[in-house]
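No value in this document is a laboratory result; all are computed from the given coordinates. Please read these numbers as outputs of a predicted model, since none were measured by experiment.
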Structure 1
Amino acid sequence: MRILVVCGAGASSTFVAQRVRHAAQAAGRPVSAVAGTQLSLPIDLDAADVVLVGPHLHDALDRIRHEASLRGAIVVALPPDIFTDLDGTRTLALVDAAMVDSAPPQTDIASERSPS
């Protein structure tokens, strides 16, 4: 999974990206997490499965969601207190929840078969 963390200038997103990367590594999960900015977003989106949006970019959230949807990326608006997540586990849990919420519904193939 490729995670892009977006903030205004890239400073706070760098900390969040580093923490979520460490949390994933500690959990033995293959995750890459990089920091980006609003300006680099059009390019960075091409390499992202999930986009974490800093709380201070609330006004740009609709635009970011639209741009991400064109590339099939999921957007997660980070809560205002996300910077207190020092080990990244809460941020990783937000990513996991977003992935579950966006997954297509599973169908039971056996129940879809018509009786013989």
Structure 2
Amino acid sequence: MISDFHDPFEQVSYCAVRKGMRCPSCRNITDFNCHQRLFLCLACKTISSLDEIFVQSAREYLLIYPERKLTKSSMYLWCNKKIPPAKVSTLLKQHFKLQGRTKGSHYRELNIP
């Protein structure tokens, strides 16, 4: 029955969601071995770039929680603290547009007006 499935429009609790970066190949949220800007998925042995995994994680965050702001601290926690805060900041600046300049500033996707 359809009622047995999760309603895609039902709000998901932030605390209930498993945080971490998802492998683009096997789609698992697993541990990664990191070497410079490359990540090795320990589940399927796929090598991915840090940029690819980070942008994918940020888009998932925005998709699941459209009402939340995309900030440096939110992405640091969403990536399960696997990327240093300074690197999170750099990646956000490279791949997203900064909105605001002081407290309360956040990032948006570049293609959103």
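Observations on the structure shown:
- Parent structure of the calculated result 134, given that volume of the Cα convex hull per residue in Å³ is the read-out and 1, 2 the choices: 2
- With relative contact order in percent (Cα under 8 Å, 6 or more apart) computed over the structures 1, 2, the top value is the one for 1, the highest of the group.
- For -9000 (helix-only ellipticity at 222 nm (-39500 (n - 2.57) for each DSSP H run of 4 or more, over all residues; to 500), calculated) the corresponding structure among 1, 2: 2
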